[in-house]
Structures are given as structure tokens and as C-alpha cells.
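Q: Alright, structures below, take your time with them.
Laboratory data are not the source of any read-out in this text; all were calculated from the coordinates shown. Since this is a predicted model, take the numbers as computed values, not measurements. Cβ atoms are built from the backbone, for glycine too; each structure is taken alone.
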Structure 1
Amino acid sequence: MSEILQYVHKDGLFHRMHPGTKIFLIIVVGLITILTLDIALLCLILLAVLGMALAGRVLREVLQQMALILAMSVIFILITLITMPDGQVLGYLLPGGYLPVTTGALYAGILLTLRFAILIISFQVFVITTQPRDLVNTLEKIGVPSDYNLMFLIALRFIPTLQIEARKIHEAQLARGYYPGRGFIGRIKSVAPVLIPLVSNALSRATVLGLTIDMRGLRTRARTPFREERLNLLDKAVIGILGMVLITFLAATILPFFF
């Protein structure tokens, strides 16, 4: 299983695009996803995002993380069913008439689920097809402070690193004969032997990282990019199409409120 938010080196469509173009793509997809209340449109956007992953040759990496998205989707739907009992009652989660399943709650749960899936998948496609150094250079060019760029880059790099280290610690504990048991209780018991050394190693790594940053002269604010990314014909075409899509959506969504 591939690590979460780990850059995947391939020669796909998105790997050849400028990071700024992909940032604009994420913004457009995010705005449309958040502003729309149409479930059918959200389903089309989800299919389009998966199609983008297929075109970028990273669909397999995206689908490997679908277990997390499905788990969060079930949680979202259960929360809305419990907290938003609006609309017609379709049934009950518990026998005896407890926890009714209503049309309003089901609609809200599906809406949140689709939004969550679209935003997570689109951001994942963006991150795993963009080299961190190119992303940092692009963010600096659009005016994001270098301190925030550094925090964002460290967070992206630490997530897959911690995932790999947690897997190694878990395998080491099993090799030493630790058996927490089966089922949900066993999973809970297996967290502590992994979490304690993982946090300790992360704190040690943070200290080394801080010293390395000082040694490389980050405080001088003087840096030379490794390479300069320029917009190509594909980037210009994608930006133009996204601009028209965004303008059309905003016109169809906002103008009816004024007329």
C-alpha cells in the first residue's frame, strides 16, 4: 500500500503541468464543490476527478486510500442521521422506532460525503503529482511567506514518513511476540506500543530538522530555485477551460439571486 500524500514519480498528464495550474484546478474544483447543493453535479465532479487521476496515471494510488474515505463517509452519514432528523421517515436504524432515517438527513449525509471525497481525492492527485520543491517555488512566486511554505512542506513530508515508521514499529512489536488480540479491542491495545515510540522518534526528528534548517541558512531568506517552471500550451489550455467553467457556474449560481 502506498503512503498517503507521497509524491509518485511518473510521466503522467499532471506531472507535466505547472504547479500553478494544478493549484488553480484545486481552487475551481473546491469552489464548485462547496457552493453546489446538487448531488447529481457532485457525482459528475467525483467522476471527473477520478478521470483526472486516471489521465494522470495515479488512479491506483488514489484508490488505495479509498478505505479512509469510505470510513469517513459512513461516519458523516451516521452523524447527519442522528443530528438532523428532518423530512420524511424512511426507516429506523434501531428496532423499536429509535434513530429514524429521514430524507433530509440522508440528503445532507450524502452531500457531505461527496464533498469530502471530491476535496480529498483532488488534493491527493495534486500532491502526489507535484514535486515538493516545485510546489514551494510556485507558492513563493504567488506571495505566500516562506515560513508558511516551510511548514506546509514539512507537514507533507512528515505524513508519509510517519506512516512508514508506524508500520515498521508495528512489525517490530509483532516480531517480538506482542499480540494485542483480535477485533476492535485488539486494535485499540495495539495503538500504545506504536504511538509512544512514534511520538518519541518524531520529536527527535523535529530537533534534527530544526538544526538542519538553521545550517542551510533559511534565516537569510536568500534562495536560488533549482529549476524554473514555465507555463506550456497544456497549462494555458487547462487554465482557459477552468476559467470558463468557473464563470459559467458562478453565473448560473449567483445571477438568479438578483433577477
Structure 2
Amino acid sequence: MNFNLSQIPYRIPQPRKSGITMVMDKGLSIDEAKSFLSVARPHVDVIKLGFGTSFVTPNLREKIEVYRSHDLPVYFGGTLFEAFLIRNQFEDYIAMCKDFGITYMEVSDGSITIPHAEKCGYIEKLTKHGIVLSEVGSKDAEHIIPPYKWIELMRAELNAGATYVIAEAREAGNVGIYRGSGEVREGLVQEILTQIPEEKILWEAPQKAQQLYFIELIGCNVNLGNIAPNEVIPLETMRIGLRGDTFHLFLDKEKTK
């Protein structure tokens, strides 16, 4: 940090397994990626190349190398996994990840229906090739999954070998654990946390109010994902009480009298 300031909450240092910030890159240029990292690298833990953008991104290898040169893991969005799967190209997906040196892989079923035992089978197979993040929840706003089912799915996917389970929200933050308005389904979230370890859940939280909710609920070391590149620094200040929304959250009231 640039100067001394007391009463700043403890942030787990990098490389960290909890308190991670996953950034969604939806099409940054190579120069933009470099510029972004020049400012935000200390506060970024993993990069997701959103949905199917990697298929059409020019100079993809060079871009991945930019992130890799900063010791940042990169993975392709779950929608790309589903695109391979629905075309019966699962083995091609594995080969493609190996070809690009990708060791983080997302397994999701937000756009297609996969029998859950089959999904867990894909997770198990991919753990032989790297770190697996499995996404729970549908991108269809009409498909409401009850809390007990979220817990059941998350537990099974962790048992299959996923390192993290991702709570679906889409890039806009308006499905899955959120209502169409972006409001958190608080009862759902709190019930999930009674059964699934918080450090194993990556909450997709693209909106500021959603980020604030999870910081207030779990603390500054909550795992948050789908963060826009230009929101990384603002999020980090919110995590440590240096933004109006959380200004008083971590202060010792006795010491500030």
C-alpha cells in the first residue's frame, strides 16, 4: 500500500485461495489488458475470458501470455465448454485447453441441460488436467432452483473434484442467486452458507450493490467474480473500508471516538 493507515482489515495475501477476485475479460485488446494489469494486478486473482469471446478474440495466444506473464491463471467461460459439449467435442475441448496452456476450466450447464451425474463425470475427468470451477444455476430467469437443490448440486460437484463452485448470475447479475432486478435472493444465499463452506463458493457479483451485500455478509475475504476490469480498484477499496459504502464496517468504534 502507498502509505500507513490503521484499522484496515486483513486481506489474505496472494497467491490466495480465499478472498479472490475473478475478473471477466469480455474482449480487452492486448494493450488494454496490459494497461489494466499495470494498475490492478495486485488485486486480481484469476481472469475469465467471458462466455465464447475466446473463439473470436484476435491474437488469443498473445493475450493469454500477457496474463500468464503476470502469474495470473486464465480460463475460458463456461459457455464455451457448453458449446464444445453440445457439439460432442468434449475431447476437443480438453485438447484445446492443453494447446493454449489453460489449466483452469469451468464446467457449467447454464445454457444446456446436462444430467447431473454426467456433469459430475465431466468435472472428475477435467480434474486430471487442472483446476475445475463448476457453475451452479441456470441462465434462464424462469428456471428457479430451490435452495435445497442448490446445496445438493454444489456439494456433489465439490465431491466430484471442483475446487470452487460458482453461483450463477450471468454477466449482468440478474439470474441465479439474483432476482431479475439484480436484488440478492438473500434467503437462498444464507441457506447455501449453512451447508457449503464460504471459501469454496465464488459468488458472481458484477453489480456494486451485490458486491457490498457479500462483503457485509461474509467479510472482506469473500470470493467475488464477474468483476469488470475497471471495477477492480473500486471493489478493493470497498473490501477494506475505503469507500463510503463500507467506510464504518471495519472501524473499531472505541478507537475512533
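Q: Assuming 21 is relative contact order in percent (Cα under 8 Å, 6 or more apart) as calculated from a single structure, say which of 1, 2 it is.
A: Only structure 2 yields this read-out.
Q: Consider the structures 1, 2: one of them gives -10500 for helix-only ellipticity at 222 nm (-39500 (n - 2.57) for each DSSP H run of 4 or more, over all residues; to 500) as calculated from the coordinates. Say which.
A: Details: 1: -23000; 2: -10500.
Checking each candidate, the match is 2.
Q: Here is a further query. Given a value of 12, 26, 25, 27, 9, 0 for P(r) over Cα pairs in 10 Å bins from 0, in percent, for residues 104-199 alone, point me to the structure among 1, 2 it was derived from.
A: Answer by label: 1.
Q: Where is distance in nm of label points 7 Å out along Cα→Cβ at positions 88 and 248 largest, in which of 1, 2?
A: 2
Q: Hey, semi-axes √(5λ) of the Cα gyration tensor in Å derived from one of 1, 2 reads 30, 23, 15; which structure?
A: The value was obtained from structure 2.
Q: Match the computed value 0.35 of FRET efficiency 1/(1 + (r/R0)^6) of positions 40 and 136 (r between Cβ atoms, R0 = 25 Å, to 0.05) to one of the structures 1, 2, and report its label.
A: Corresponding structure: 2.
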